[in-house]
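Each value in this text was obtained by applying a stated rule to the coordinates, not by laboratory testing. This is a predicted model, so every value here is computed, not measured. Cβ atoms are built from the backbone, for glycine too; each structure is taken alone.
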Structure I
Amino acid sequence: MTDFRIDIRRGALITAALALLCSVFLVLPANADPAPFDDCPPATLCLYSGADGTGERRDFTDRQSLESYDAAWDGRTLSAKNNTALWACAYVDAGFGGLLTTVKPGNSAEYTTDPRFTGTLSSHKAVPTRALCFTGYERCPDNRVCTFTEPNGRGAMTVHLPRTDAATQNHGNSYGTEPAPKSAWNRTAKHVCFYPEPTYTGTWADPSDSTGLKRFGAYVVLRGDSTTVPAPFAGTFRSHELVNGTADCQ
């Protein structure tokens, strides 16, 4: 009788030990593949050449906005992880131009299903708010007139260096072959007069005037102002000059 009780206790102990051993095995971590984007370091914007954070990776800090990618990377981004505290703005064209898409702080993005962004991204920047993704004026240096090929300071930028024109004796620039601008920022201490002719002259017809007799003179951007150029002036500037007062425009 005594031996039988001992066997029962031994069997119960063995059963309990087996149960404990099984529970240990159940909580052991599996050798699973790492989750997508797990390799993106903190405080970094990571761009990948493959979906779900795969392929070649390019890392950027929140201070490394690029107006254009090198030839080896241009159009290769297929996914991204924004591991920064700022918004990431990605653009189809260089110079923060063309279509744009945004990535919230801490989020990831895929560019494999939308043909507008699949293999098309060419520039990016990091900004405190999403609204700043839609502008690019901040690129203009101090004491310069900057013109842009797209509204709101986006697209290719031309930085104009003031000079004295021999004919007008005013500080200005006559444009070469660069695209006519659709927005501008005057970061100088003078006003800017824009003209449709490369000789600091010309006028614009008023599209609302059927007679064609009403004309607009110089398009003026005051000192310190930035603007998206409206019709009929947008995309027509071919020269500008800097003046002390708007009455000095040709």
Structure II
Amino acid sequence: MQEQPQFLDVSGTRIAVRHQAGGAPGLVWLGGFMSDMLGSKAETLAALASQSGLSYTRHDYSGHGESGGAFRDGTISRWLAQSIAVFERYTEGPQILVGSSMGAWIALRMVQEINRGAADDRIAGLILLAPAPDFTSDLHAPKLTEDQISSLATHGYFEAPSGYSDEPYVFTRELFEDGDKNRVLTGPIDTHCPVHILQGMEDPDVPYQHAEKLAALLSKDDVTLTFIKDGDHRLSRPEDLSLLERTVTGMVETIRQG
């Protein structure tokens, strides 16, 4: 039976959190747009953390999963603030952020807000799966149809079918406007920690060239980019999950060796 979540109030919204105590470096899961913390990748990390004696923290953004709030009220800034609040409340010591799709964007913004190149930086590593930083401006905005642009202007949002859920995606004008304020692919990105990117080359949502662009902007840091030739956006097949486990284990060992 799945353990019940704890709840953290962030600006009046109940954010659902699951935290496993353990050693360092801890793992922090950051899910994607319209995903929750009980997916196969998040659960794989829960099992790995238990087996390895590592702390593990995950949460649902507002409007996602077990958290409160309406999905269409969410923005990158709000979800970022919630993620930082959970990080500060539930974690201690060095942490590895594991971000999937939009979660990779959140992770990159977290490291900009938290890591300053000091010896005691809390974020010790980043593992980014099918990273989708700046997806509003770089991936979605160029493909908007006239009807979608009209709906954004008239109604403030539009809906689009999802290939991963029966519920449609909801894109709001505020999400696009706020996304512009959180862009990270505008120049060099200093994370002050190692980064490992896992990217499927058959990803229909985030082209592998997007991961290449991100890796090029991380030139000052220790960056590894692994392409999965037949991998899709989910990266949730057994072989993908095994690769995730190996990647996390490898980064844990590297960090512990100093």
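Upon calculation of Cα Rg over 2.2 N^0.38 Å from the atomic coordinates, which of the structures I, II produces 1.73?
I
Going by relative contact order in percent (Cα under 8 Å, 6 or more apart), which of structures I, II comes out largest?
Checked I, II; max of relative contact order in percent (Cα under 8 Å, 6 or more apart) sits with II.
Could you figure out which one of I, II the value -11000 for helix-only ellipticity at 222 nm (-39500 (n - 2.57) for each DSSP H run of 4 or more, over all residues; to 500) was computed from?
II
If we compute distance in nm of label points 7 Å out along Cα→Cβ at positions 167 and 223 for structures I, II, which one ends up with the highest value?
Structure II gives the largest value of distance in nm of label points 7 Å out along Cα→Cβ at positions 167 and 223 among I, II.
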